[in-house]
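So, here's a batch of structures to check.
Nothing in this text is a laboratory measurement; each read-out follows from the coordinates by a stated rule. Quick caveat: nothing in here was measured; it's all calculated off a predicted structure.
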Structure P
Amino acid sequence: MKKFLGIVFLGLILNGNAYAEPVHFLCEKNKKLFSEGEYPLMVDIDKKKMIRGYTDYEMKVNEEYLTGIYEVSKTNRIIISLNRYNLELDVNVYKNNSLILDHSYTTTCRKVVKQI
């Protein structure tokens, strides 16, 4: 009986969601900066990575936000924050640690299911 319980216990411990699937979103483009439409956003919590368009962001996770940081250069970076409850995406562009308001915006995203 002890062996059986040990096997069941080990099976439950080792059978976690270690291979969680990435989640895909479509986010509205900023109409002031781009033409109308949507761009893809992929979130992979296991790899701590976000991909917006074709740019990889290093991701930090907390209870309310998924935050991605992309270092364009030593002085320029882009920080995106996805609200986990209402799927609002804040895109903030920084140059020399100053926020550039002309290129920063908030948009909405919607979750999509990968078809293929």
Structure Q
Amino acid sequence: MSMKRDMDIVRNLLLKIEALDADDIYYTEDQDECYNLRIMKDSGLVDGWVEDDGVEGLTAEITSMTWKGHELLDAIRNEGVWEKVKALCKKKGVEMTVDVIFAFAGQVLVRMIGG
């Protein structure tokens, strides 16, 4: 398991969680997903549980996405916007924090609508 935040995994998880029916739970034992879900929960993007049983590793049960999670997903839902945000981060040499993602997504959207 990697102990790195992976924003591609974060985006994919938000898409998977959003697609659930209201009474469903997103369950995973994938260690990279679980690690990212744990830090997503800590940052207020999702609600649920991420536990370490000490033997098998982490498991996660995510019950819902928060307002902040929906806002982040809405900013980067479009694949073209997401790719441009990642390219801007690389070009500018900045880390992909949530605040940077929101700022760059806003710039990309303004350019897309001709502003």
Structure R
Amino acid sequence: MDTFDLNWGIIKSFPIIYLDGYITQGAKQLLEETYNEIIGRVKTKMLIFDFSKIDYINSSGISFFLNILSISNKTGIEIIFAGLSDQIKKVIDIVELTDYVKVFDTIDTAIKYCNNELGED
């Protein structure tokens, strides 16, 4: 059975969702609940997803991110991906998600980008 888990935290005022496992239909509810919890509790202009422990993403996972991008675009929240493996990066490229999100190799480079964008140190 493909497992999925996540947790989230805040680093330098930026919420980060740490993903782990397989992003399939079974992950959708937890992803949605976590996204809604963060947006309800944290005032933010940027939200980082850490993919460094993601082994697989299917069309249901892609659908979740397309939906989140649509919602975030309306609310002015920039979605950022970090730590994608070459395989996951290829999938993200094929479905053209990289046209709508910033992608960074590490959480540190994503946070640096966020700081620069908001003029923070």
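Work out which structure the value 51, 32, 19 belongs to, where Cα extents along the principal axes in Å was derived from one of P, Q, R. Matching structure: Q. For which of the structures P, Q, R does the calculation of helix-only ellipticity at 222 nm (-39500 (n - 2.57) for each DSSP H run of 4 or more, over all residues; to 500) return -13500? Traced to structure R.
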